[in-house]
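Alright, structures below, take your time with them.
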Structure P
Amino acid sequence: MSRRRQLWLRAGAVSLAGVVCLAVVAALALDRWVAATILPPLVMETSVVVEDRNGDLLRAYTVADGRWRLPAGVDDVDPRYLAMLVAYEDKRFYRHAGVDPVAMARALGQALWHGRVVSGGSTLTMQVARLLEDGGTGQWGGKFRQIRLALALERRLPKSGILDLYLKLAPFGGNLEGVRAATLGYFGKEPGRLTAAQMALLIALPQSPEARRPDRDAAAAEAARNRVLARLAESGILPGDEALAARREAVPVARVPFPAIAPHLADRMLADHPTTPRHRLSIERDLQARLEALAAAHVAHAAAGLSAAIIVADHRSGEVLASVGSAGYLDTARQGAVDMTSAIRSPGSTLKPLIYGLAFEAGIAHPDTVIEDRPAAFGTYAPLNFDGRFYGTISLRDALRYSLNIPAVKLLEAVGPAQMLSRMARIGVDAELPGEAAPGLAIALGGLGLRLEDLVRLYGAMANGGQAAALRYRLVEAAAPASKRLLSAEAAWQVGNILGRVERPYLAPDTDLAFKTGTSYGYRDAWAVGYDGRHVIAVWIGRPDGASVPGISGAESAAPLLFDAFSRLKTRLEPLPPPPPATLIVSNAELPPPLRQFGASAEAGLQGPEIAFPPDGARLDLGPSLPLVVKVRNGTPPFTWITDGVPQVIATNEREVELAPSGRGFVDLSVIDATGRSRQARIEVQ
């Protein structure tokens, strides 16, 4: 080998070594440059969304700057859209490290030839970088920033994470940001299943979102979409016949309103849980939509300002399946923004079933006990029946069916208003009393304030064998709160058996449904509450401002809406349950003498019985086989002893007897003498 050749080889080796060294140094410098990149925040604010029990969207809220930016990721969109997006925008997306050298070389050559940027050569990762920094696309400085950030993003995130960011941030015109906002805003649907035409439009829009907005320039949007379809067909990504059919599909020419189903409840959830980005409710979207339409139709031709509210719940689980706060959220003439499911109003006669149930449970009355419905005064309080008539001697069964006032007040006087309010509070119903006055007998006829959801709790408990499941609006991982007892199972069944025989509205189906209506003083509120073996529904009709509406009543106005609401369930009504084994089902003649007529002894002025032992509030520690010894003083024998609504000893002349409690816990103990007078005590057996 000649010396000259040796020198050339030696020089070449030195040069190659220099190039390698420079490349290594450049690579290390690039690595440090990329590693030192400060990433912008990768978690951005997204719209708060409220979903039904199945994950279907009920309502969404814009972010702070007024944009619709709904959460969506790779798993939420049509996989064909992702494939088409990558094929059109960045076909080497899954192979490059954030920058595509081939595309960049092409873009650089075009820029040098034309003296300006002709094609950006941007990868999807670079587009995400630009969106994160809200930077421009046509300046070299911006390009270098995007390159650096794209390389850094690829180091920190998987490809799916980069696509997730694109799906949330890509602009689609106006205040629509992200693919889910776009599909809801233009197509009125979720992005999980799209047509080829819709996917092509979604690919075309982010390139020039304002110029191609279909609601502003449908022709420009269609032309851009068709170019995407043509290129995808040429590359074999989209079959030619499908691309041709997609070109014939019309582009949307207007925005579609975002869903606003259960708006009152959604607002409440947002106010109660302001930091929660996603609310999953127990609501059934389709049922909610049907009932919102029903409420609006029911008052459409009614008096000005009239509104309506409806709640549907599963009384076994306590889950609320529908909550309609008004006849129209945006109906300002009817004050539709006011949520009447939680407004405090007078419940009218809707509390009467609870009064009867407490009397049945206490053993001081039975459905076939007779009572006198005649003019009566309770101190200065002298109630009248709704129709102004008196029915004389009548069974309690019929007195409740006809919703007579005087028998209800007599029963409440015996039970005690405080006892009634205590039972209500036990299951979370806190009544609002007027002023600072102690609870009086007027609460039997609506002289207190309750919410529609309170009536759902009360009637749900009666429907569920006296056991109240906590009302639930949200689906959460935590176990539901323990249910609490409102009435004994026997008393609850007796009430339901009576309500199941109340006269139906005209043309209403003769279904296995227990229900009660109510009308507040001055015709301000009309109520109807009913239940079958599974559901409890409560409806309210009135004016949100509390003004009188002459002519409305529970029977004529609210009951038809109640039956219509049950018909919207789209499931067969479940039958009411059979009576519990210990229920006393006999005629009046077969009742123990003290239960045949209510209040007969009160008019005689005789001294009633008193429970000498155990005293009210006592806590007794009984062994597994020890009986409960009870004693009575005063009163006229024979005596009847009742525990939790079930007769234990009937017509005994003994003043001391032994009872067998049904189990551990609280026991409601009652004694009735021969004249019908009674006394109650509540004790705890341990």
Structure Q
Amino acid sequence: MIRRYGIFALVLLLGVGAGARDWVDRWIAATDVPLMQAETSVEVHDRAGVLLRVYPVEDGRKRMAISLQDVDPTYLNMLITYEDKRFYSHPGVDVRAAFRAVLQAIWQGEVVSGGSTLTMQVARLIENSGTGRWQGKLRQMRLALALERVLTKDQILSLYLTHAPFGGPVEGLRAGSLAWFGKEPARLTVAQAALLVALPQSPETRRPDRHPDAASRARARVLERVNAPDQMRLAPVPERVQSFPRLAPHLTDLARQRDPQAKRIDLTVDAGLQAEIEDLAVRAVEGRDAQLSAAIVVADHQTGRVLASVGSPAYSDADGALGFVDMTRALRSPGSTLKPFIYGLAFDQGLAHPATLINDAPTSFGRYAPQNFDGLFRGELTVREALQLSLNIPPVLLTQEIGPARLMAMLKRGGARPVVPGGKPGLAIALGGLGMTLNDLVQLYGGIANGGQVRPLVWQKGAGRAKPQQIISRSAAWHLWDILADLAPPPGVAGHTRQIAYKTGTSYGHRDAWSIGFDGQHVIGVWLGRPDGTPVPGAFGGELAAPILFEAFGRVSDKRSPGPLPPRETLMVSTAELPVPLQRFRSRTAVFVTAVDRPVVTFPPQGAVLRDSGFGVPLKVDAGILPLTVLLNGVPVLTNLRERQTTLPLDGIGFSRISVIDAQGRSADVDIRLQ
């Protein structure tokens, strides 16, 4: 009888147990599991994977994606040993720890001790629920059991590493490691790992920047639990939160705008160089007008990859500087920076050669009468000298022959997007009468550096590379390099002779100061001005932007890549050795004009204003039959002159008339002013 009752009781107990198990299974299965795919910060990295910028998620929080492979194993072992040593064996709830916590709660009337597994902590974090009341703890247990049924242990651990709080707006181990130690969690020391294990238990009361003693004690308990050496406890705790990187803010904003769904974006820039160029831009405007801005672009002209891009010195609108405006993409007048492309086209079309003589004299093109920047004229000189002196009359003469539309077509073929006021290009575009961006100019100058072949700028890794475009011939590009590389570096810059070819520019009204240069590998562009387009008194490209350009080259590399060798087809001769049509520039219509045999004073030109040098005034005469007689204000000063170039003994300040009479009595007169 007793045996029969015993069997009955056992069966009843098993039935109750099975029923309870089935009820628990149904209870767990019916659990409302919240969304586990939390939003993580968009990350932008440089070409080597270095973090450039982290965008916050909701409420300004930094929560970064992470996988177990990103974490130092020391941290993971320490976390599990300290927080949940039976993590890999329990079903989500550690019964022994939970039973102890329940007994304590009944005795005390509230939750006073742990018992929470890592899975339960994940349940609390993804629901953002409290821990102090037994109803909340029961909910966490139920959700933990449900999570264990649908996720692997590694997935649960990854959720903890993503959501654990580390003080302030910092969530997740990666953000915590960067915030407190400025490093990724794959490179933590034992002491650093211990602090990051302790912080999530009470992230605000243990913040090392506010409560260093509490942080040290919490870390010591972790180190003691894992039997770490005693000296680990002596390591100082961080005194402040590290700033998250915010390099290349304009470019990272653009990248995110172009691909708003991407969670990770990789750029071609170099983080170290970017930081140095940003610092250079800040120093470029220090102590100057508060509204002055600067922009710098560094690229590899052989590949087109952008290595650094600075849109403004400060990414803010403090002091009205409009720092949020990306001046690498703003349309501005390029000033004289387009002149090399005009000469390059002239070389290719047989209009000129660097040794061709061209006349820098007062010239009117209808109602358009350009002047040189200093108001002076140099008379007849070589094209090489005209470009190096950045004179205005010669490039306008060449543009008239080339045609403004052809110049515009070349710029567009090189990938630029020039904008002309009114839509119809005229001769004024030769001197900057159009809108261009710094990126456009850097790309085009990269074409000169690259043998006339423009490679479009690319700033995002993996982006498709457009086909290179030949805008001028190899020989024309080499001539331009040879001319621009011979320019003297800015005052105070030494050791760069013929290592850097560069051109400066200043737009009308001193609104923009430019300097664009290149060596054998890199091309760099610098712009300074006010974003609102108002004038900057005294701003000159040569004085303001050129020193920044050369300093930027110093940041890129201490060693200059050598310049190109001249292509085999390059014509390298003196003026006298050129074919006769190329010895002096003449417009295509000049062959239809009756030849003039009377003398012509080519320098000084009519109306010239010259400075008194104390050494007289150069005189150049073309045509006429030798010998010549020269009169100054009607008084002969030179007779029987058998040279076409000489120096007049003129030192009287004011207006003077120079008259030249040839052997047949034909004359030419010019009026000048000496000051």
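Ranked by mean count of other Cβ atoms within 10 Å over residues 329-336, structures P, Q are topped by Q, which has the highest value. When distance in nm of label points 7 Å out along Cα→Cβ at positions 57 and 633 is calculated, the result is 8.7; to which of the structures P, Q does this value belong? Considering all the candidates, the number was obtained from Q. Computed over structures P, Q, distance in nm of label points 7 Å out along Cα→Cβ at positions 81 and 481 reaches its largest value in Q. When mean count of other Cβ atoms within 10 Å over residues 457-464 is calculated for each of structures P, Q, structure P gives the greatest result.
A short reminder: the numbers here are calculations on the coordinates, not readings from a lab. From a predicted model like this one, the values you see are computed outputs, not experimental measurements. Cβ atoms are built from the backbone, for glycine too; each structure is taken alone.
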